[in-house]
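Read-outs: derived from the displayed coordinates by stated rules, not from any lab. As the structure is a computational prediction, the values presented were derived from the model and not from experiment. Cβ atoms are built from the backbone, for glycine too; each structure is taken alone.
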Structure I
């Protein structure tokens, strides 16, 4: 149990450390999932264009493709989240 002044008793240090590690690893798993989804979203637009061209080679496709910027933003967001998780784990343990 935590005392009123925020000090963790010595007998609870291991449990506190392991809880912090579990939380950090959960954040890292979330970051990996966001980055992976970003790659999938970015490639989805390319895949749709390839399918459309194979089904109808004469089709004129618009150049605007929103999936690539959204995917890149998700990859960047996942990277920033990983850095924040590492910073929080390093300075708040």
Structure II
């Protein structure tokens, strides 16, 4: 009689664990925050003072009113690029403060 094994690839087990504990969304949000400097560049990153999520909204505190105004025109493009990083629609809206 053949012996049953309980072997699974580690990646599959981790994905299942994240899914069972509903941590996939939080992991994707953390990846987006980590990708902020890559997507926006060094100058914008230097003026970014805080970045956090509330639901599907990304709140970004910028210390320059002029830069905040300029970024408000590029919200759609930034959302698109950030979502592309994780391969899912995690950010629905960016709010600059």
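For which of I, II does distance in nm of label points 7 Å out along Cα→Cβ at positions 34 and 74, calculated from the coordinates, equal 2.3?
This value belongs to structure II.
Assign the value 7.6, calculated as mean projected area of the Cα convex hull in nm², to the correct structure from I, II.
Values: I: 8.1; II: 7.6.
That value comes from structure II.
Output the label of whichever structure in I, II has the greatest value of relative contact order in percent (Cα under 8 Å, 6 or more apart).
Largest one: structure I.
Can you say which of I, II returns -26500 when helix-only ellipticity at 222 nm (-39500 (n - 2.57) for each DSSP H run of 4 or more, over all residues; to 500) is computed?
I
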